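Alright, structures below, take your time with them.
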Structure P
C-alpha cells in the first residue's frame, strides 16, 4: 500500500519532491510484527498502516525525506525471519537488500523474540552494510519479566543498540542522527570449516575493492538466482565458470539440505548464547489477562463463541449506530442543502443533473458522505481495535482446521479478514501464502465471497432492519457457496505438498487508541480521495445512460436474467451496472431502493446474495491480473459472474418455494 503522507513537522526531516536525486537508501529490516512500519512513519512523517500481527506490509513502501539535512529514501520492507525467502513478500525484502545500493539498515528487533531477532541480524550483518539495531517492544518485554542489557548487547554485536517502545515514541529521539552514524561490522558467526574455505575461495576470485560481502557469497553458495546473475555479469564467463565449479565441488561434499541446516544451527547457537548473556528473566511470572485472553481466542471450543460475539457486536454497531449517525446527517445538514441547491438551479436539465435521481450531488456526493462514511467510521473502529489488540493472529490459529479443505492454512485468515477492508489490498496480501496455488485459492475466495468495508457495512445496515431470517439466508448462502467453490477449486489445482502453518503469535495487549483513531482517519481519508470521484462519475454515467436511452436498452437486454431468472425489478440493472465500477457504489444505490420500499423481502435477499458474490471491482481485477496473470484473473471473474447469477436464482426459487 502506498503510504499516506500528512503535514507533520519532525525536526530531523522535511519531505522531498519526487525528483530528488543522490538519495541515501535506508532499508528498515526485521521480523514480522516487530514494528518496522512505526519507524517508517516516524522517520518520514507519512502513514503506513500498522497492526498487531505479521504481514501487515506485503510490499516495500518507499518515501523520500531528509535526515540531518541529508536526502534519503526510506524503504519499509515486509517482515522476514531469514534471508532465505519462501513467499513473494519475503522475496521482495531480499531483493531490496541484494539488488539496491543500501547505505544504512535500521534493524528492528523484538525484545520478546530476541533470539529470533539475533538469528536474522546475523545474516543482515554479513551483508557489510552499516546497521543500527533498534530493540523494540522493550516495554512489553519488561511486563513479561524480561530485561535486556542493551549496552552489553551492543558491545557483543559491535553495533549501536537502542531500546525503544515505538507505539509510545520512547527511545525515538535522535534516531535519524544515530542511524546515519551507524557503522558496518563483520560477521559474528563462524561456520563449518568446509563452508568457510569455500567462501574464501569464492571471494578470492574478486579484486579486493570489488569483493562481494560475506552475505552475498553465502547467497551465491545457496544458489540464489538474483545473486548468481549479478556475479556472472561482474566476473565474466570464464571466472564465473570457475565459481560454479567451486560450488559444484562443495555440493559433492555437503548436500544442500545439510548446508541450510548447518547455517541455521550455527546462527541459532550464536544467537542463543548472546541471548543468555544479555537477558535476565524473572524466575516466576504469573499469566495475566493478556495470556488468558489470547488462549481463549484461539481455543477450539471457547474461540468460536468469542468470534460469534465479535461478529454480533459488529453487526449491531454498523447497523444501528452508523444508521443513526447517517439519519442525523441527512436531516440536519444534507436534506436542507439539497433543497437549497435545488431552489437555486432553475434550468430543468441542470437541476436534474445536480439534484435529480442520478444527480451528482444527491447520488454522488451525498450518498458517499451520508450513507458510506458513518458506516466506515464505525466499521473501521471495530476492525482497527481487533488489529491493534492482536486478535486476528489468534483467529488464524482457531480457523486452521476450517481452511484445510481449501488446501489452505490458518494464515489465509489474515488476507480474507483484510478483504473486509479492501479486496484489492487483501489480494496483494495473499503474497504471504507460500505457493501459487494457495494464492489463487485465496484470491478467488476474496473476490467471490468477501465484501469490502463499504459494501459489508451497507449490507449490515440493510440486514439490521430486516427479519433475522434474511441475515441467516444471505450469510448462509454466501458461506456455503464459498465453501463448495473453494473445495472444488482446490481439487482442480495440481497436487502439491501442504504448507506448514508457522505464524508468530503476538501478545494480546491493551489497545493504543491513538493508533486506532489515526488508522481510522487515514482509511477514511483514503476512501474519500479514491472513491468520492467514482461516486460522482457513477452518478454522471447513470444520468448520461438515462438521457441517451441506453439505460432502457440495457434493461431490455438483461430483462430475462434480472426479472425472469432472479425475479427482481428492472431497476436493479442499474445496481449491477454500478457494481462493475465499484462494489460499494452499487451497494449504496441498492440500499436506497430498499429504503424507498422498492424491493420486497425475497428481492432484498436475492439482491444481497448476487451483489456479494458478483464480479470484483476494477481495481481488484487489475491487481489479480498483476499477481496471478491475465488468464487466471479473467477465468476467475467469468466464473464468479456465472456463480453469482446461478446461486441468486437458486436462492430466489428456494425461499419462494418455502
Structure Q
C-alpha cells in the first residue's frame, strides 16, 4: 500500500470513496483476470465457478475477505503478462453511468478516492482515463515469482485483511464529509465503523440483498447519487427515477428495452379502469397501453409526472390525444409494426369464408360429413373492395392481386393505387361491385357505423364481409340481420363495439352462434413477430423522445428530428401556441449570457415545441426563469 499522499492544498470538504469491482466496473476484475489466465486450463470451468462463489460470499459478508482473497489468488494461475490483457478487456466494461459522467471525476479531482480490495496494477490505468491520479487509488498489489507468476499479494496492506477498508479509512482520517459508493458489504463496513456520513448501495451492475438492506440509499446509477447531492451530471434526471407502467400484456421485450435503458418498470397484465388508472398513474413517467385502456382527460389530470404515452398498436382513439397535447404529453404508436400480421389474417379469413370452411369444420366436430361444393368459391377472379387504403390496405391490395384477385379501394384521402388496384369514386361505388368487402379504417368517432343497414343494402348478394379495424365502425345489429337473411354469405370480425377487459370476462355478442362467421378476440396484430416488432419500435421512440426530445412519428406533437449533440445542454420547452414565446425564451438566455448553439421550433394549432441547444455555462436561475415564462406547459433539461 502507498503512503497517504501529502497535500499542501486546502482539504476538500467532501470525499467520495468509490469501490472499483462491480461499481466503477460492470464486472469483478479478478473474474476477468481468471478467464484470461485459465483459458485452455483443464480445470478452468470449475475454478471460475469457485472464484465467483468466493467473491460473492465475501461481498455479502458471509466469508472472511482475507480468506476469500487468498483462496481466489491460489485458483488464478495467472502471470504478470495477463494483467495487460485484463486491463485492455476492462477498458470496455466501465459502468455506463460512470462512463457518461467522466466530467464529474475530472471536476472533483482530489475528492474522489478509489478504495478497492482489488489490485492496483489493474485499477490505475483504467481510472487514470477519468483524471483520477494514482495517489488517490488505494488497492492491493500482486507478488510475483522470478518468472512472473502471480503468487499472492502484499499481506501488510490493510486492504488484504479483514475489514481492510475500515483500517485504511482510519489511517486516512479524512477531514471532511465522506460518502461511500459500492456494491459490497466491505463498503458498508466503512459506514458501520462511523467513518462515513452515508453509504450508497450501488446496484447498476449487481444487487446484493444483504448490502441493500443496510444502505442509507440504494442507487441504481451514479446519476442517482449526483442528483440527490445536487452535483453536475451528464443527464438532467436519473434514469432509474423514470417510472414506466406497461398494461395489457405488452410483449415482455418492451420491459427489457426500458430496463436496459435504466428505467424502472412495472407491468400489469390487463387493462385498468379509469379509477384504477387515475390511482396508478400518479408517479408514472411513461405509460404503455394497447387498445382497451382509456386515457381520458380525467386520467391525465392525475398524471403530474407523465412525459409520454406509447400505444403498442396502430390505433390511438383510446387516448385523448388533444388533452395530452394540452398537458404536454407526447403520444407515439406503432403504425407499421403489425401490418403484415393483420394482412395475413385478413387474407386467411377471406379464403376460409369463401370456402365455407368454418361451417364445414363445425359440422365435422358434430359428426356430420357434408362433402359438398355448395357456397364454396375460389378467391381467384373475385373483386376485393378495400375500405381504407393505408399501410394495411395497401399491403393487402398487393398480396390479394398476386393471388389473382381484382382490387378496388376507397379512401377519403386521395391515394395512388398500387399495381392494378382501382380507386372508387365513392363508398357506394365500391360496395356495389365488390365480392368481398374489408375494412381497414381508423377509430375516430366520425367513423362510427360507417357500415350500417343502408351500406349492406348497397352490397351484392352473397358478399363476404371482414372487419379488422375497429368495432364501432360497423352496426353489428345490421350485420346480424344481413347474415341471417343470406345477403351476407359470411363474415369475419376481430373487433367489436365492446370488448372484454381481460380473458376472464365473457364475450357477449349477437354474432355468437351464427354459421359461417369467424370471431377472433382482437388478435389481428397478435403474432409473435408483430408483438416483438412493436415491443422494440415503441420503446425506442419513447426513449429517443425522453433522451433527446425527438418527436418524429409522434401522433400529436409537432414532428422534429434532431441531431445528436455533444458538450452542450439541450432544453425542451412546450408552450401554448401564442405569439412571442420564442422571443421570451431567447431574451432569458441572452440576459443570463447563455450562448445558443442551435434552436428548433415547430408548432401546431395547440402548442409550440422548442428545442434549444446551449453551451454548458448557465445558472440554475436560468432554468427557473424559462419555467416561469407565461404560457409554458412543460419544460425539461434533456441533457
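Readers should treat all values here as calculations from the given coordinates under stated rules, not as data from a laboratory. From a predicted model like this one, the values you see are computed outputs, not experimental measurements. Cβ atoms are built from the backbone, for glycine too; each structure is taken alone.
Brief remarks follow.
- Answer label among P, Q for the case where Rg/Rh (Cα atoms, Kirkwood Rh), for residues 373-556 alone, calculated from the coordinates, equals 1.02: P
- Read-out helix-only ellipticity at 222 nm (-39500 (n - 2.57) for each DSSP H run of 4 or more, over all residues; to 500), computed value -10000, structure in P, Q: Q
- Which of P, Q yields 15.4 [mean count of other Cβ atoms within 10 Å over residues 445-452, calculated]: Q
- Structure responsible for 1.01, with Rg/Rh (Cα atoms, Kirkwood Rh) calculated and labels P, Q on offer: P
- If log10 I(q)/I(0) by the Debye sum over Cα atoms at q = 0.13, 0.22 Å⁻¹, for residues 173-308 alone is computed and equals -0.68, -1.21, the structure in P, Q: Q
- Highest-scoring entry among P, Q, by distance in nm of label points 7 Å out along Cα→Cβ at positions 221 and 365, is P.
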